[in-house]
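What follows draws every value from the coordinates through simple rules; no lab data is involved. Note that the structure is a prediction, hence the values are computed from the model and not measured. Cβ atoms are built from the backbone, for glycine too; each structure is taken alone.
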Structure I
Amino acid sequence: MRSFIPLALTAVTLSAAAAEPAPAVVLPFTEQRSITSRAIGQQFDLLVQLPEDYATSGKSYPVIYVLDGWHFPFMAFLAENNLYSKKMRPVIMVNLSYPASVDPMLPRARDFTPTKVTEREPNSGGAPAFLKFLAEEVIPFVDQTYRTIPTDRGLLGHSYGGLFALYALAERPGLFQRIVAASPVVDWDKRFVFKEAREKLKNLDVPVRLDLSAGDEDVAAVPEFEALLTEIGTGKLVHRFTLYPGQNHDSVRTLSFPAGLYWVYAEK
């Protein structure tokens with residue numbers, strides 16, 4: 001004899017199941033650490049993606065520092081996918097993020113902009129302190145906590161993060177050897193980074209690979225900045241610019257991040 005479950009009972013059962021909290025999704029080979037910056041007075045989360053064999057290999061790895069916490073799931077996927085694509089060597093990815101309770105738009109405008117432009121961003125001009133935080137607090141912490149190769153560091157940033165990456169290159173050219181700057185806001189403060197490049201990147205004596213990119217719907221002055229680097233003669237700085245057709249300021253990330261990473265890590 002066929003058994004029937006009353007519809008009312010089914011609805012109650014499903015409702016009770018839906019009320020139970022579901023387990024969180026956890027990305028494999030990841031961990032989170034927190035650090036409070038002395039230079040800024042702000043807590044940051046470090047979202048870390050480790051190579052799959054990190055626990056057993058005994059090897060040391062290059063580190064790529066990534067700006068903006070919302071990039072972490074995509075970057076973690078790229079690291080995992082690289083096990084199969086073999087497009088770049090295994091690296092430790094460290095994504096700098098603000099705590100979940102903080103709206104990231106205000107502090108990132110503070111931390112990634114090198115000068116004060118109040119009419120554009122009232123909170124701007126904190127890049128010198130953020131660079132000090134990276135160089136003197138984050139990097140030493142990461143190097144002490146993980147098996148890293150201190151002579152092989154990368155930095156990836158988008159938009160204001162790309163602006164900061166170029167600022168870091170000019171101010172501390174030996175700090176990062178591989179830089180990906182996607183849709184960098186190079187028109188900031190009357191093209192401040194153009195002036196920085198002219199003064200500080202001529203005949204650079206440390207090897208750096210720099211990948212610049214933009215979508216053709218929002219090119220801004222990125223090609224002109226890359227042309228400036230070629231014009232002034234940048235020594236050991238190897239650079240390229242890629243224009244992605246049909247992409248805008250934000251959509252370009254899904255193409256430029258992996259392509260940029262693969263290119264800057266092309267040389268071992």
Structure II
Amino acid sequence: MNETSSHQPAIGTETAAALLEPLTDLVIRAGAAILAVDRSGMHVEGKTDGSPLTEADKAADRIIAEGLSALAPQIPTLSEERTHLSAHPYRCSFFLIDPLDGTREFVDGRDEFTVNVALISGGKPILGIVGAPALGLVWRGVVGRGAERLLVTKDGRSRAAKAIRTRPHPGQGAWIVAVSRSHADERTETFITGRPGAIRQVLGSAVKFCRVAEGAVDIYPRLSPTSEWDVAAGHAVLTAAGGKVTDSNGAALHFGANREDFLVPEFIAWGDPAAAGQ
């Protein structure tokens with residue numbers, strides 16, 4: 001399954017763009033497998049970090065793993081469900097996957113869960129696909145090539161695409177801020193209250209990145225640790241749509257390095273790069 005680090009040359013934008021359609025097919029297939037699981041009767045396991053694991057997570061991961069092995073066997077993969085097979089660091093290019101982001105949303109019967117697939121090159125997300133199967137939506141983008149939102153039918157055969165773009169900073173208007181339904185922390189709340197009149201939009205999973213990418217939300221701060229696979233695909237979609245993702249000091253994020261447990265200590269997803277640091 002190619003989960004170990006690799007020294008193959010870094011992948012560029014042209015190759016990433018060529019992978020976009022087949023990777024989108026994989027995300028849609030994984031989403032269909034998730035929707036096929038009966039949430040009312042499924043078994044929910046607990047991971048060592050306290051997060052839930054379901055048969056839907058496993059089914060989606062299996063589809064993506066098999067698909068990537070056939071599509072791009074030379075590119076290593078790192079999946080949330082197979083971290084025991086990974087090896088630090090990922091020096092060049094690799095796929096970073098969250099087969100079911102927002103498992104708590106899924107278990108609780110909500111629709112804001114996603115399938116996240118990103119392609120990392122040189123520590124930076126250059127391609128991202130975020131599928132929200134229960135919403136019939138896929139957001140995708142290649143950095144430097146733009147981003148779009150797809151309306152996807154249940155059978156996955158019809159896909160109506162619309163280009164998306166982040167919106168300019170609201171100036172004197174109120175910031176619309178994406179906030180997590182499941183994860184709250186004091187630093188993030190302080191950051192939000194520092195923007196008088198901020199309007200909070202409660203959302204689940206990587207949908208938060210995508211709402212910023214399509215211009216419905218201005219900013220998504222998360223000033224507490226989360227995992228790289230929760231961030232990378234949304235990071236790429238947002239960047240492709242004209243946004244920017246930084247830490248609280250304005251520095252870029254890097255993926256696949258020697259950071260313990262593949263954690264991202266903090267991030268701020270900005271719709272308008274000119275607003276970063278404000």
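Table for the structure above
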item	result
If helix-only ellipticity at 222 nm (-39500 (n - 2.57) for each DSSP H run of 4 or more, over all residues; to 500) is computed and equals -8000, the structure in I, II	II
Read-out relative contact order in percent (Cα under 8 Å, 6 or more apart), computed value 14, structure in I, II	I
Test item: mean projected area of the Cα convex hull in nm², for residues 57-96 alone calculated as 2.8, pick one of I, II	II
Structure with the greatest value (metric Rg/Rh (Cα atoms, Kirkwood Rh), set I, II)	I
Ranking I, II by FRET efficiency 1/(1 + (r/R0)^6) of positions 73 and 233 (r between Cβ atoms, R0 = 41 Å, to 0.05), the structure that comes out highest	II
